[in-house]
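FYI, it's all coordinate maths here, none of it is from the lab. These figures come from a predicted structure and were not determined experimentally. Cβ atoms are built from the backbone, for glycine too; each structure is taken alone.
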Structure P
Amino acid sequence: MAQWWLAFDDPHLSRLIGQALQAHTSVRSAQAALQQARALDAVSAAAQGPQVQATASSQRAQVGSASAASAWRAGLDATWELDWFGQRQQARAATAAEARAAAAQVGQAQVSLAAEVALTFFEWRLQQQRWAVAQRRLALQEEFVQIVGWRLQAGLMSSQDLEQARMNLAQLRATLPEIEAAQGQAEAALAVLTGRSPQSEIDLPAAGPIPSPGLELARTIPADTLRQRPDVQRAQERLSAAAARAAQADAARLPTLALGGTLDWRSPRVSDLFDPAALTRTLLLRLSASLFDGGAAQAQLQAQQAALEQSRLELEAAVLTALREVEHALLALQASAQRLQHLQQAADAAAATEALALLRLTSGLIDYRIWLETRQNLLSAQYELSAARAAWSADHVRLYKALGGGWSADKPQAALPEPHDPA
């Protein structure tokens with residue numbers, strides 16, 4: 001699933017991810033590196049065929065007391081180094097693999113960025129709900145302080161009860177700046193992720209639920225997409241490039257054979273420059289081999305072989321990292337699903353307890369303080385349930401990322417969404 005965030009069915013989340021994929025510096029830098037790699041591959045491809053150069057010159061010389069003489073020259077030079085041992089072919093294979101590795105790096109930047117935007121958006125939504133719960137708890141405590149004050153005047157409660165209620169109210173108010181700061185930090189992070197300054201307005205929506213995917217959505221991702229992880233693909237292409245470089249270094253130690261030819265016109269006058277009699281034709285066959293280079297070619301081969309071994313280890317590490325991240329994501333998703341189920345039961349029980357306490361309060365069977373405690377417990381259970389839902393959604397995102405985020409080497413731009421605005 002390339003655009004996995006569509007499964008959360010939240011147009012605001014999709015809009016933010018689309019803006020980030022278009023504007024964030026990590027993606028733009030990776031795209032510039034991809035353009036460079038493709039240009040270098042084009043240079044390597046051009047070196048496979050013959051090379052033709054045109055030259056023209058004019059010379060005026062004087063020897064002793066003789067009159068000065070002019071000489072005009074024009075020529076074409078062609079050379080073609082025959083790739084008997086595959087040196088140029090391996091060089092082309094290396095640059096092509098490096099270009100594919102750069103494309104995978106773009107995919108890695110896209111996958112990581114989309115996941116980071118989603119996780120930050122979920123955190124921002126959670127802080128919204130935390131703020132709303134804190135406001136409701138604060139209103140209840142303020143009402144309770146007022147009731148305790150009235151009952152104190154009636155002689156039904158003590159001053160200690162009033163001070164305890166005021167202390168609880170102050171503690172609740174002390175949590176508001178922390179929540180506000182956390183919410184502001186999430187907003188600033190979203191602004192930076194979408195290519196803006198932290199102080200920029202990013203048109204975030206009003207309070208709403210935390211986006212969540214379908215219960216079985218994570219299982220619809222085929223397991224073989226692990227092989228399509230962009231970091232694994234990049235490591236594989238870097239291994240291919242290193243192997244080609246090693247083969248190129250090995251072939252460089254062998255003799256080379258080149259064909260060359262020139263067409264050379266020389267004349268003392270420009271008008272006679274292209275006269276057939278002024279044409280000199282040359283055909284060259286050159287065989288060259290290094291007899292002694294101080295061990296430079298062998299050292300270069302050893303360096304490329306060492307680079308090849310490094311690339312093998314990098315691929316092994318990338319595969320192991322991918323397996324670990326998938327395993328951790330699956331375990332976390334399973335645990336968060338169980339926790340969500342239990343917290344849902346706890347929230348339902350807290351709601352039933354609060355409803356029963358309210359009924360007994362209106363019947364005069366319990367004190368207001370008891371109902372207030374059950375109400376506070378309900379709000380706490382509801383917030384814990386919201387936090388569990390946010391963690392469950394975040395675990396889905398981490399699983400999508402661990403499985404490659406839908407990126408494909410066949411369609412490297414599949415992660416880029418069409419720009420749109422939520423209705």
Structure Q
Amino acid sequence: MSDGCTGEFITGQATREPEDKKSFEHIPNVGFRLYEGEKGQVYFRLFSYARYLNQRDLDSSYVDAFGNTHTVKQRQDMQLQKFFAPFTGWFLTPKFRYYLYVWSSNSSQGDPAQVVGAGNLSYTFNRYVTVGAGITSLPSVRSTEGQFPYWLGVDDRLIADEFFRGSYTTGVWLKGEIATKFKYMAMFANNLSTLGVSAAQLDNKFDTQSYMLQWLPTTGEFGLYGTFGDYDYHEKVAIRAAAHYTHSLEEKQSQPGTEGIENTQVRLTDGSVIFTPDLFGKGTTVNEVNYQMVSLDAGIKYRGMALEAEYYRRWLSDFVGVNTSGIADISDNGYQLQGSAMLIPKALQFYVSGSQIFGRYGDSSEMRVGENWYFMKERGLRLNAEFMHVNKSPVGYTAYPYPVGGNGNVLHVNLEMNF
């Protein structure tokens with residue numbers, strides 16, 4: 001979901017018309033069709049990857065913006081990192097669809113929500129309106145629109161994307177087309193991240209909203225599920241531009257664990273969780289904060305090459321809690337930039353990416369170089385290697401290649417299966 005369940009498959013499903021009792025066929029990027037008949041359809045797929053991670057070149061500690069020193073865990077290990085098994089299809093009518101899955105993050109063994117069973121139900125009225133309910137990703141940034149796991153890296157976002165984005169939560173949504181080449185999604189939800197958070201921890205305000213508007217001015221598409229990179233090898237220039245806005249009143253009690261399976265904490269730019277007692281001074285505790293975030297993205301693809309960028313800005317205000325009247329509103333901004341090329345069509349891809357975050361409590365940045373080898377010349381199997389240099393990461397958890405405060409070099413190698 002990282003976004004993991006990262007379950008961003010949820011918003012990127014393919015729709016097939018009913019046929020007469022077909023079964024046991026593999027459809028690339030959709031899965032194995034277990035059954036299809038007059039009453040319904042069942043597809044099954046698996047996503048998993050093995051990761052070697054080396055963080056030994058990171059600094060062993062960091063100092064936050066308040067002068068506190070923290071130890072950094074320098075990992076070197078091998079993990080079967082994720083296991084994701086969704087069932088999808090329709091029942092009684094192709095307009096009524098389901099998406100149900102089991103998902104596990106093995107690097108988070110013993111942590112809350114290490115194993116998740118979740119999903120959503122939806123009904124498509126026409127190409128303009130689909131209504132859904134259940135768990136899906138807030139459309140707060142491009143990487144939560146439904147592309148997972150079709151990113152340049154294997155199940156890891158750049159730090160700016162990870163820092164600013166919303167996550168997976170329970171709610172209702174509308175999506176579809178406004179007009180040809182214009183798509184939208186609007187979601188109304190419980191909070192920014194529901195994984196590891198019980199219903200008893202939520203407030204009763206239902207005050208999280210997220211909106212996305214996407215424009216595809218040239219070809220009317222941007223590759224399979226709107227993927228990053230041009231594996232599809234566009235013969236005509238494909239362009240996209242999109243805007244996202246998210247608002248939520250976040251409470252201390254409704255936050256996932258700091259090592260949660262799909263961790264999205266409200267942090268300051270030095271990595272501090274804003275709800276930490278005494279963070280802004282002795283006797284001060286934030287119990288509620290007003291979160292607003294805007295992101296703008298654009299990209300272009302042509303003949304295996306892609307250049308993609310996104311800008312983020314976040315506002316934190318209206319702090320509620322003990323002795324919070326003296327806390328000034330906080331605004332942070334950042335960006336990410338990714339360039340990639342298919343050196344051998346359908347087989348070998350090279351990419352360079354970077355991001356920066358700027359804020360009152362510190363700045364951070366990173367650079368990455370990586371490759372994807374599709375050794376069967378299909379998306380279903382790839383070997384990915386990525387070298388990263390990070391400067392003061394404000395994000396991190398066990399399923400992410402950086403720890404909070406990470407400063408230095410990180411290497412990871414991933415073998416991914418996705419059918």
> distance in nm of label points 7 Å out along Cα→Cβ at positions 287 and 343 computed as 7.9: which structure among P, Q?
Replying inline: P
> Given a computed value of 1.67 for Cα Rg over 2.2 N^0.38 Å, which structure among P, Q does it belong to?
Replying inline: P
> To which of P, Q does the computed value -500 (helix-only ellipticity at 222 nm (-39500 (n - 2.57) for each DSSP H run of 4 or more, over all residues; to 500)) belong?
Replying inline: Q
> For structures P, Q, which has the highest computed value of relative contact order in percent (Cα under 8 Å, 6 or more apart)?
Replying inline: P
> Who wins on mean count of other Cβ atoms within 10 Å over residues 95-102 among P, Q, i.e. which is largest?
Replying inline: P
